[in-house]
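Structures follow.
Every read-out reported here was derived from the displayed coordinates using simple, explicitly stated rules and does not represent laboratory data. Just so it is clear, the model here is predicted, and its values are computed rather than measured. Cβ atoms are built from the backbone, for glycine too; each structure is taken alone.
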Structure I
């Protein structure tokens, strides 16, 4: 898969074509299979008329909502597959949107963090996977949001709860 930019350059997004994760699940006595999909927010950013030109618009999401190619997000997106493979052994934070979670990874650059936002759902009945994970967005951040998300859960626990339709509860803030 290629995306073509306004200047005629092409960039492969084949690394974001999807993947599968395996997550241990002791309560059910087997590993879970998780199908992963990636949204365009992993390599685009909001259109800002102060910063971008109209001809740079790559994607129209809705009326007056546009996305442009972001070279920083695109470069970091190449790390997503290797980052997600680690996810089953990590903790994730709850976001303000209760249905979404974020996995925060330190970057080697300027003390920043790479924030990978995702949604985890049960797979459709006709899907061979147990769960589906959609990476909604991923971008670098200076770490200011981390303190705003104290609610953490081990990903393995989250996966089991989603699979078995159990509510995900966090301690009160």
Structure II
């Protein structure tokens, strides 16, 4: 029978479950700083409402917006207090922004060793399956958005590179 004689310099927790469930401070620092940059950029960035350059590969290929198109504009509008403009750019922008604010506050609580608020946020997020809800929301929103544009503004797709490629393959 072999005996494990590995020596580690890690502190030994009172019980293993509490040690594994502690939030990562390193991840909290990263989240806090990254989200702070997002929020600060949202406040100071001035974006044109129309005729702007996009880095979205889906939109550049199809001429149609992906489910995430308009989130930057939405966040910038929210940071300036324009809730209607934010929803017009991307309907899921305001709830996602709110979720990121809550995540940012959670990261701050982890860094300040305020365990109770972290546990409450984690419990609510787990119970509501927040990540799954957002994924489903973006998929459904994306399908409805594209369907609406194809039904009421088909010219946006007809002028796209994908449309031209399909047209040349059909001929």
Structure III
């Protein structure tokens, strides 16, 4: 398979996937290394393909704006409270699309999350512990934004109330 055929196949796989596809899965299916997939995705992005990288894998950007309602929540908490905050959102029926912080040097930094279930949150938290990675919100003393999508608008009222009750909510932005 030529590199061009492989990249085309990556687009085909991502285009038909309903969830993010792990780079290791792409590597296995295409019989190349994970690093080759990372390079291919970089080349595809440079050519104008909108491929998102999430903790759970790659996805085409058009698969990302799926729910009819979207709201941004401004929150603050420490790292031991991260799972609780994310569980509040997904238990209410929200999908945590991303985390956004304001970096003093680079400006806005965004990490794609795409967490929609307790299982997703658990896997994300386990990956954080296993890798020892720092959270984006470490830069801002725990202050960050989450873009949340939901199928019903009333989900946001519940999320707001629960985040407020837990002491995490700073403000709500549209």
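If you rank structures I, II, III by distance in nm of label points 7 Å out along Cα→Cβ at positions 45 and 125, which sits at the top with the largest value?
On the way: I: 4.5; II: 2.2; III: 2.9.
Largest value of distance in nm of label points 7 Å out along Cα→Cβ at positions 45 and 125: I.
Using Cα extents along the principal axes in Å as the calculated read-out, with 55, 33, 28 as its value, let me know the right label among I, II, III. Please report the intermediate quantities before stating the final value.
Details: I: 52, 39, 34; II: 74, 49, 27; III: 55, 33, 28.
Label of the originating structure: III.
If helix-only ellipticity at 222 nm (-39500 (n - 2.57) for each DSSP H run of 4 or more, over all residues; to 500) computes to -3500, which of I, II, III did it come from?
Details: I: -3500; II: -21500; III: -13000.
Source structure for this number: I.
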